[in-house]
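Computed from the coordinates by the stated procedures, all read-outs in this text should not be read as laboratory data. Quick caveat: nothing in here was measured; it's all calculated off a predicted structure. Cβ atoms are built from the backbone, for glycine too; each structure is taken alone.
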Structure I
Amino acid sequence: MASDNVDLIVVADFFANELIGGGELTLEAILDACPFKIERIKSNEITERFIQVNKDKHWIFGNFAGVSRSNLIEIIRTVRKYSVIEMDYKYCRFRSSHIHKIQTGQECDCNQQDCGRFILGMFNRASQVFFMSEGQLNEYKRLFPIMEKMAFKLVVQGSTFSKKDLNLIKELIGKSLEEKINSYAVARPGYPAGQIILESAKQKADKWLVLSGGSAIKGQKETEEYCKANNIPYDLVGGNVGHELFLLVMSCYKGLIFHPVGFDTNPRITIEAKLLGLELDLNDNVQNKYDSWFNQDIDLLYDYLFYLPAKFWERFKI
């Protein structure tokens, strides 16, 4: 139960201490810069009593699949103010029109169904809705033309990085391979998985990295087929090695090939790769590919990202 002096209630399916995903890392970076007193609650722990006690506070929603429909309706109906950080496409019952088609064999029409109308109503009632990319926002406007009338409260926030992660990336830029291996050995002594990966690092300079694992939207199989068809040398690297090691390993490669099979609103890996100086081979499902903020030189992009957590709160309407 939130205390009386809490300013904001923050709802998420998972927080970054439980799950290291792009959405969780973005939310954590935003909350780290928060000037207000917050109370975090997991979406599946919300009760009617919690809603009633905290209905006069401002709520912020990250991913909220765990909130029951009845509780979500009660929040929309009774909470004084709430804002939404839209990470994907919650109007669709699969949170992706492309995954919808893969799962059902049918084109997604969720924007015309109850699930789509419900999310549209939630956005309409919200104080603000923050999106991950211009491409994502434009797709929402295409599906729901009435959202043009909500333009005053629709904000492109984008994937948001903590200063710690940005500084780690900056430290990797310009380091020799030996320096990178040594820095990892000092930070993670006796970590065999990291050493095994880094022992072959000298072979990575002419190879491309392909992300392994992840959700179906990431398109590992399709990206591998693209590499094979075009005789592109590549390695599969997964995020299960830990985020710091993943960045270190990625920095050793020539470039990143990332071809998701459906819209990926603002894949964090594409930003990390660009900051690390890798070449990028991205398909049009990468929705930040053409965004103005992404298409800056590395120094300007780094500065933009450095101030982005604070910028969220400058634009936030408490």
Structure II
Amino acid sequence: MQIQLDLTKTPFSLDHTLSCGQTFRWEKQGDAWIGIVGQTALRVRQKNGVLEFRASFSENVKTEFVSSYFRLDDDLPKIYSRIMKDKYVHEAVKQFYGLRLIRQEPWECLISYICATYKNIPAIKQMIASLSRRFGSSLMFEGRRLHGFPEPKALADASLHELRRCELGYRAVSVRATARLIDKGDFDVESLKTMPYKEGKKMLMTLPGVGPKVADCVLLFSLDKLEAFPIDVWMKRILLKHYSQCFESRFVKKTKSKRSFTPRQYQFLYDFGRQYFGEYVGYAQEYLYHYERYQRERA
């Protein structure tokens, strides 16, 4: 199946979207990407304005599903016009034009970002792949055995030893505890889509292993809260380096001196980002994050 895009009105780059670090279950093979969304395997390829795809359960995967997953409904030209406030973000957009946020499944996104705490992208991918092999359902796709993401009950019933064998380390406790809450119906992550951003963030932060950054990632990447602004060490570095003139020198010096930062410092940086970039600050975050990593790799 395929989706025809008018790239002048609907800019889209599959490569930029899937390589920017927002999701962990896609790999590029040749000119196509193979990934798993929940329990469905997908092969996606872009040829200019044509997006071609096939799925392991093609009868259940329509163009609407793929369009929604890649957020082709976002008005990217409008978003660009709102977030391009300075030369640095302008260069980031120019370099990765067509990068879109992905509308991930909330349960998978939540567990993925609990696992992502203080880990680099290759390590996160390895953890998620190990969890899926051990606890997820098996499926065949194009002659390969793949695995869907584990259901809440599978992780709720797992032993800490089993989870740690998936390289989760101390995160195993939080992953299992969160899975148990969701499996029992004590927490409905899907329901947060209809909540205001602040309320949804407050609710997420009641879960084991979920701090401000993890909550913002889940809100941004799976719950349609484009005003979320995840701040990790990369984003802290970006803000204090390229936007230092917007902060008091004392705050910059104090925040730079430590790898981690306090909840108050996090909120201060969030407030700046939200005010400066506006309602689409989440998009600004992803472009700046990916551009900074790109610049570091080239240096």
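Among candidates I, II, the computation of FRET efficiency 1/(1 + (r/R0)^6) of positions 105 and 161 (r between Cβ atoms, R0 = 25 Å, to 0.05) that gave 0.05 used structure I.
A value of 43, 16, 13 for semi-axes √(5λ) of the Cα gyration tensor in Å, for residues 121-216 alone, calculated from one of I, II, originates in structure I. For which of I, II does P(r) over Cα pairs in 10 Å bins from 0, in percent, calculated from the coordinates, equal 5, 25, 33, 23, 11, 3, 0? Going label by label, the one that fits is I.
Starting from the value 19.4: which structure in I, II was mean count of other Cβ atoms within 10 Å over residues 129-136 calculated from? Corresponding structure: II.
When helix-only ellipticity at 222 nm (-39500 (n - 2.57) for each DSSP H run of 4 or more, over all residues; to 500) is computed for each of I, II, which one produces -14500? Attributed to the structure labelled II. Work out which structure the value 45, 25, 16 belongs to, where Cα extents along the principal axes in Å, for residues 73-136 alone was derived from one of I, II. Of the structures listed, the value fits II.
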